[in-house]
Structure 1
Amino acid sequence: MSTNNRVLIFDTTMRDGEQSPGASMNRDEKIRIAKALEEMGVDIIEAGFPIASQGDFEAVQAVAREITESVVCGLARAARADIDRAGEALKPAKRKRIHTFLAVSPLHMRVKLQMEPDAVYQMVIDSVTRARNYTDDVEWSGEDATRSDHDFLCRCVEAAINAGARTVNIPDTVGYTVPDEYHALIKMLKNRVPNIDKAVISVHCHNDLGLAVANSLAAVQAGARQVECTINGLGERAGNCAMEEVVMSLRTRKDHMPYTTGIKTELITGTSRLVSTITGFPVQPNKAIVGANAFAHESGIHQDGMLKDKNTYEIMTPESVGLRKSSLVMGKLSGRAAFRAKLVELGYELGDNAVNDAFKRFKDLADKKREVFDEDIIALVDDTVMRENDRIKFVSLEVICGTKVARQSAELELEIDGVIKSTKAVGDGPVDATFNAIKQLTTDTQHLQIYQVHAVTGGTDAQAEVTVRLEENGKTVMGQGADADTLVASARAYINALNKLLVKREKSAPAAMSA
């Protein structure tokens with residue numbers, strides 16, 4: 001393993017992050033995220049699990065065509081079909097990696113694989129050898145490594161490297177380990193595996209105990225030089241190591257951890273917003289680095305200190321992660337050229353049609369709101385752009401509600417596959433009536449699991465950003481919508497989720513996967 005202090009960033013937002021219930025992404029969405037990750041300076045982009053479905057195969061293939069600087073990676077179980085499928089999907093990539101994995105803990109081998117250790121050991125060799133037929137850049141992962149027998153783990157790591165793996169990943173698959181234990185595990189491998197210097201040690205930590213970032217940093221201090229992580233900590237169960245947290249920890253505490261990454265940290269906030277919009281997973285306000293409150297100071301003592309010296313309560317600057325303060329220069333008198341310039345300032349590069357649609361919504365919003373903030377523009381642009389290819393599109397909504405009506409009612413117009421359709425429905429409240437109207441025009445087999453509303457900015461005229469989660473036959477999707485009218489935002493969010501559900505219905509169920 002290289003002895004330098006450069007830490008490689010392996011992003012798995014589009015693979016492990018997509019395993020979050022409801023976070024599935026289509027091909028175009030994955031391409032957008034991949035381009036943002038490449039611009040950030042991510043070293044390796046894990047684009048998906050090609051064997052899982054035809055849609056996932058095509059998405060990995062499309063990312064492989066588009067990305068030229070970062071390494072594009074595809075996941076594969078230790079099976080011939082998986083590895084061959086990954087190799088095929090990655091063919092167009094300028095730089096490619098196959099990431100193959102196999103469980104190595106006694107529990108997983110006995111219960112999940114139902115295989116003896118010697119058979120697992122041989123499968124490690126066979127899978128890496130086969131992957132090398134497609135690329136020299138092969139990564140091997142020992143699933144559930146933190147609960148494995150150390151002697152057996154050492155044997156498997158040595159065998160994987162001998163078979164040609166250039167990276168060996170030691171994942172904490174179930175988020176079970178703690179920092180000192182994980183540090184000792186990485187040190188043990190460095191001391192006991194004779195050929196460990198021929199590979200990069202990678203770590204992939206889940207956040208079940210809230211220790212994913214701490215464990216990853218402990219592993220780096222022990223000698224790991226690749227961290228596998230996701231934007232916003234997205235991932236199944238409690239999520240993964242959050243890229244923004246581990247990167248900013250290394251940047252902020254160089255006195256204690258003298259390591260570097262190639263990440264352009266000024267692009268973190270924009271990428272975080274992009275992933276949140278595409279997946280429908282809002283970022284919690286108190287989330288480190290990218291949360292709305294990460295650089296907010298309300299306490300009088302804190303405010304006093306900030307006025308005297310920002311270093312009293314800020315260990316990093318908002319600008320270092322790409323956070324811009326809201327400005328009030330945009331309003332109802334602003335023209336198209338100024339609006340386009342503002343989009344560029346906010347990091348958007350849109351085509352003419354998208355700009356026109358977003359500008360129309362901006363003018364409508366400016367007529368309703370006295371002050372238009374950057375956050376307002378970001379919300380409406382994201383809401384507009386992400387709907388371009390939807391089969392179901394919102395047209396209009398009129399709701400009658402209040403204490404003087406027996407039941408709330410909603411009159412709705414949608415465009416479905418290019419055809420305008422309308423209906424009227426009642427419900428136990430304005431939101432219920434609105435959703436019932438959507439069901440009448442589309443389908444009612446889905447179940448609403450989550451409905452959340454939050455204000456984009458302050459004030460009673462703030463735009464509402466609504467998040468919903470729908471479930472159907474075990475499949476879940478998240479949707480988001482933004483509008484100055486909370487009910488319109490609710491309809492947009494539900495329709496957004498429904499469009500994702502339509503796509504998911506067409507995809508075959510992914511095979512079991514992990515890392």
Structure 2
Amino acid sequence: MSDPSWWRRGVLYEIYPRSFQDSDGDGVGDLPGIRRRLDYLSDLGVDALWLSPFFPSPMADFGYDIADYCDVDPLFGSLADFDALLTDAHSRGLKVIIDLVPNHTSDQHPWFRESRSSRTSPKRDWYIWRDAQPGGGPPNNWLSEFGGGAWEYDAATGQYYYHAFLASQPDLNWRNPEVRAAMHDVMRFWLERGVDGFRVDVIWHLIKDAEFRDNPSNPDYRPGQPPHRALVPLYTTDRPEIHDVITELRSVVDEFPDRLLIGEIYLPLERLVSYYGRDLRGLHLPFNFALLAAPWNARHLATLIETYEAHLPRDGWPNWVLGNHDRPRIASRVGARQAPVAAMLLLTLRGTPTIYYGDEIGMLQAKIPPHRIRDPFELNVPGLGVGRDGCRTPMQWDASGKAGFTEGELWLPLAAEQRHVTVENQEADGTSLLALHRRLLHLRRAHPALAIGDYRPMAATGDLLLYQRVLRNERFLVALNFGADPIEANFPKDEVLGEIVLSTRGDRIGETTRNAIALRDNEGLVIALAPAH
């Protein structure tokens with residue numbers, strides 16, 4: 001590729017707007033707050049911001065229950081605030097991607113209010129309505145992802161409607177062409193305003209079985225797991241017809257130059273890659289979440305990376321994610337000593353990486369007191385540890401009582417054990433995790449091999465992971481020690497002839513390598529190799 005798209009070279013940065021920066025003292029982050037921090041993001045070196053939902057909503061699921069797709073909730077500002085944020089971001093060379101939540105709406109959305117008004121409503125078929133079983137009760141055994149059954153009875157019209165999540169989040173009927181056309185118009189509304197693309201929420205859920213067959217029991221289900229896992233979602237997710245829907249979404253995005261379509265998909269790699277679509281006419285980037293649950297050891301990760309690379313369709317572009325608004329913080333999953341290694345892995349693998357806000361400073365998964373829990377998932381199925389509040393706590397800008405995030409009452413509490421983990425502290429420390437992220441991002445921009453070069457694994461054993469990134473005559477070797485003991489690897493003569501250009505500890509830059517590489521415990525190195533002869 002002589003001129004790869006910006007998203008192939010770029011790095012995405014996910015912002016949970018409620019928790020990034022509050023500008024008006026109400027304790028909740030907002031769009032003007034994000035705008036205020038654009039210089040920080042530009043200096044960090046990311047290329048695009050992905051904003052979680054900021055649309056009008058009753059906030060039953062904190063914005064993923066949308067009551068109006070084409071406006072901004074007053075909690076976050078206004079359309080004028082969004083336009084100003086977009087303009088200022090673009091002036092700094094930052095792209096802006098927003099969430100599209102097409103699977104369901106709020107039950108307060110005008111579409112659903114009209115749909116449930118009567119069985120003869122023109123929008124009745126915009127949602128999924130079914131009669132009770134002949135003997136009474138829900139139409140089938142489908143379960144909600146947030147606990148309990150997925151069918152809610154509507155006494156006024158005598159039918160059930162389907163909700164994959166909360167009862168206040170009724171699923172749209174994507175088999176209805178009018179629904180598709182309406183959502184395409186929503187996309188055009190934002191694309192015409194200048195957004196650079198969409199991350200599509202739970203895209204593998206959009207189409208359900210036309211015959212409404214029962215989902216089979218999951219033989220691997222064990223007590224203590226979330227209740228919805230008791231069934232295999234064979235008939236409620238990943239249906240064959242979904243790919244026609246995605247092709248249409250892609251066609252809308254392609255009406256506008258240089259825009260990006262990402263999909264949230266929690267599926268095995270072999271299924272995930274089908275979402276690139278036939279002839280790559282599906283998603284540009286089906287989100288690859290394999291690292292979110294992978295055992296953190298070198299041999300497993302080496303196999304995972306090679307498996308993913310092998311499954312990618314020809315010219316399909318990979319992507320990697322270490323954290324997001326639904327999963328525990330990476331620094332808590334792998335530990336503070338391994339967090340720099342994780343950062344180096346994320347930002348040197350082939351593909352587009354996504355950084356979750358706060359991961360660049362090593363924010364930890366916060367322990368939320370029971371009386372402060374806000375997540376409806378946790379409230380519906382308490383005691384299982386499924387709560388997402390702990391990864392959504394406010395960004396820690398400084399060590400003040402409210403972390404520089406707000407002057408008001410924090411919507412979620414800060415974690416007392418990590419008050420020192422702040423941007424302010426790390427900006428003054430050249431060996432900090434923040435400094436490492438900035439160096440890694442600068443290195444990616446300065447050297448195309450690290451952004452768009454080939455991935456070439458190298459043989460390694462134990463806790464050592466080795467691979468090269470290569471583009472024409474430019475070659476880099478990445479060496480990562482996933483263990484707590486030093487490692488030395490020996491090579492044939494001059495195979496690793498080069499110079500260390502980056503270490504996770506901020507030192508060793510300029511050291512030469514020739515026939516061996518020595519890594520300290522929990523250390524990662526990037527080595528610029530001499531051109532191959």
Output -12000 (helix-only ellipticity at 222 nm (-39500 (n - 2.57) for each DSSP H run of 4 or more, over all residues; to 500), calculated) maps, among 1, 2, to structure 1
Distance in nm of label points 7 Å out along Cα→Cβ at positions 395 and 419 - structure with the largest value, from 1, 2: 2
Tell me which structure, out of 1, 2, gives 1.1 once distance in nm of label points 7 Å out along Cα→Cβ at positions 115 and 139 is calculated. 2
Given a value of 3.8 for distance in nm of label points 7 Å out along Cα→Cβ at positions 435 and 459, calculated from one of 1, 2, which structure does it belong to? 2
Out of 1, 2, choose the structure whose coordinates give Cα extents along the principal axes in Å, for residues 19-66 alone equal to 35, 24, 12 when calculated. 2
Name the one structure among 1, 2 that distance in nm of label points 7 Å out along Cα→Cβ at positions 27 and 243 of 4.9 was derived from. 2
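Read-outs: derived from the displayed coordinates by stated rules, not from any lab. These figures come from a predicted structure and were not determined experimentally. Cβ atoms are built from the backbone, for glycine too; each structure is taken alone.
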